[in-house]
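Just so you know, all these numbers are worked out from the coordinates, no wet-lab data involved. As the structure is a computational prediction, the values presented were derived from the model and not from experiment. Cβ atoms are built from the backbone, for glycine too; each structure is taken alone.
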Structure P
């Protein structure tokens, strides 16, 4: 077997898990939708069929105060039958599933919020009410009751969410808990809340029921827990009756990235490894583990007993099955972009996946063999073209894919060169493998024309985008470079002005400001302020980033905050990283001319000269769809337009891939 440690069974005493893979908790957003439980059942069943050892659901509140937002998922008697749809579907596929019990505490986005103290969180507008002693005891009972109802609904266990800055974590850490009663002060008092939850839950559910405790091993906030306190709590939780301890990394208000794509793969497993030997129950490690190779290495080196992967199972429900069958090159890898999962949840939309729009849409985007196989030409092997070509070929169509460049991938080829976005190469690798498996005929260095396409039944135009041309005086000066030229290797001087502060402008600034050492976890920890010696509370210290090797000016015409259209959950990371690097971010700019002296402009009414070596144009894109017009006039309704060629705007791989899949399923 290619991954012997990953697929070794784990004996929990009363139940044996078939392998060491946990599908970690993710809120999908279907929990509150009409018909959502049927879709959730299909979603989790697909992952169980794909071979994952144990599944944990998205967070379910034990009471109203614990809601994420008003009327979000809560465990109560009236929904037990709905949850049973999920457990029955998972068990029918031979899987095992636990329900996560999550009380949001002061992170709750509603006026019923409660916490150990009445201290508002920086990420919520609502100030919580301080829990009374009776309120604390009542909340513990609600946790226990939620676990009992989960057992009644057929779950194999529960995960008690004790990390990420939610209610339990708020009791544990002195950052929030400054109570002077029996529930605050000493570590023993601060730990009483989680210990009682686990102890009373074990008494209620009996011995043959999994209790996972999600322990915050690394708060990454000032005045968080010390390492000694983390160990003390872990031992107490084990004694209280937990079956497994899962690793929690960082509070949601922490200014340290923990799951974004720039976090080195498996980088946080060091803290789980530090806990090994302190407790006798299995330990799960987590965060940015997205390939079987990384997971296997962690287990082989004894850093943990299980690995948790959440978003990788959005990207590919058959992750485990493919790895078991020695077909890891066929895995659709999670690139940790957050665009269709976490960003959707924060926008009150159901989660899915940028690289796999079928995720959480298993009952909607269904692939069935075509009744009439057609010969189809696809023009452009960017994300839209690749998604369509592979989807249509899977259904039985004869697909021919034409690409004018010497490789597939389109804009993703450039994105993969940005520091922290190397995983984007994995999406290209996945599509390349699918092309081979599905017998898509690929023609590189080929620009198809109307004459070549005459004998095709259908033509799909996915020619993507091209850089927007600017009409600044001197735009053809030798100092001026386009973003494709820079990403493809053009030499850039020590001082640079970047025109355009959209997603590509930010990527370009990161590309030009980072050093080769950026990919190590040690460099990442130093940049963002992680104390690898754990000598400070919360293991959080002052960030110490490496300066940029260039002087960089990031410019935009519009007024206001830079990067307003960046990802909901990752935009702050990009802005902060450029601030670390000393990038000069200037808005409200008017451009006059470019000459030997540099870039002449006006900033807030004042004329300036940036005497830079190069000016890089990142001023957006326009659709490259000239071919579509001529094809449409010749072939009519046999021609289809998708992706950037249909709508440029900000580069949108999520929309491009989804359009390709939807058309591929319907053609």
Structure Q
């Protein structure tokens, strides 16, 4: 065990027999899209090298297909030739030069592919792919196994330290294991022992091909979270057989991608699925890895101290901060830029075929492009507004060597994140505020709170540059009675904590409207602390006793009732929240549906009076007898200083909401700040 007093379990080495990992941290697999673009390999080398330099124990790459049929996208690559393997040597060398170890994940997507040529165990169609699937023939199954083995050999040729065989999340191997998809009548179908021969043959033949001194991680679906999924007894049996077949480590897979239970979103409690891995501890003699929503060293340490696993996997946290492990080693957790599990720039990008990044760290996957270098000329810079954009602008400017003064009219930094962290399930946004607060002190930014900057004060301050990051103000809507005393804005509710009655109408069904509905749909005494693990599993319908296949509760979800009657209104047609995040929108819609929020579309607002809110829904007139109406109909920029500064000849720049105010977009705001500061 490590002698580090703060994280003795996390930082202790792990002896695998033929090699030793420096600590118990796995950087989990993430597909970044760099795998699929020209020049992407060079960028991946820089990306992984930076994480290796940050002292992560073992890195796993994004999924690489074993053959062309296994690609997620027709444009993707497969690890099937020495020529392809040679391209990867720049990645492995970069990681090894930093003293790190790296495994390549072999991933065949099966029926999850976005191709008319999808193949799987049987003729089925995945709900998350537009294309049907053809069953592999018996001969093709044998060839696919050999393709996995060849891919592992090619990874070895490319100097990877091992491979991870992806057997979970509903991908091809997982599709062979469960009767939900596998309806075969040959040797690869039938009873459970027959269905698991596909992954076991892959492991056996891979081990025989690569030898003993090569890491083989098997990603085992510990909890499918879909009907027709594996039982717990089957999971144990497979784990034991995986060990016998020659795996070095078993990594936890949590849920299929088509499952309707959130497994990685910010709504999931921290370390929320470690209990599943803990059930398997002691059943096998090889290390087990716990995963999902482990985002800080103290969370990881607790998972290990509680005996839930031998290692922990963190994926997105290394997008947010490549130095996470090094900061844990140095006992500097307050300096970690924490993953807030928002999915906005990582998974949402990947599923929209954009290069992956991170909302709180736009450098992620852009390490060769976005860097703060020392400025040739030191400047005096004023940053107005201490929201995410202003904070990044101030931090980046001071890193470049400038003298920075940050002005904020309120008594605290954080801007809109101070409201976001009040939403149940979004408390992690407060971690970003903590990070920037620490950085402001560490880098000697001159922070002026409770200070309203003016054109005169900024001109008198002799600033070389002024950056306006003054953010937004809620947009008012105009209809008869729109100034009624019972009408509030989202800022009144989330920031100023004005009281809200038992019957509420929310005007606007974008991200802010959904957040306010979520906030109000919880207990009136709720102090913005997310549900604990047991309550979360109960609310979403997960059986922690694992009495059914897939571990779904027979009674279904049991959500806590909303303390209010809530109407979520919008003018347009169609479903509510259609512009929410691709990978999280369904979570928000499901959550509000469980709270029985009334969602009305095609609404015209007539007037507000003491009777309530008068509306027309389609052609039908209604009066909603509500205590309050809350306006969540967008924002307007706060940039009144801009014209005066320009007129005075001051060099001035607009970023974030002060520049363009649509939906609150911290991703765009922080990146804008970084790109601007690089030029100053």
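When mean count of other Cβ atoms within 10 Å over residues 147-154 is compared over structures P, Q, which one is greatest?
Across P, Q, mean count of other Cβ atoms within 10 Å over residues 147-154 peaks for Q.
Determine which structure produced the value 0.30 for FRET efficiency 1/(1 + (r/R0)^6) of positions 75 and 235 (r between Cβ atoms, R0 = 25 Å, to 0.05), calculated from the coordinates; the candidates are P, Q.
Computing FRET efficiency 1/(1 + (r/R0)^6) of positions 75 and 235 (r between Cβ atoms, R0 = 25 Å, to 0.05) on every structure in P, Q gives 0.30 only for P.
Which structure, out of P, Q, was distance in nm of label points 7 Å out along Cα→Cβ at positions 43 and 435 calculated from, if the result is 2.0?
Computed on structure Q.
If you rank structures P, Q by mean count of other Cβ atoms within 10 Å over residues 291-298, which sits at the top with the largest value?
Between P, Q, the highest calculated value is found for Q.
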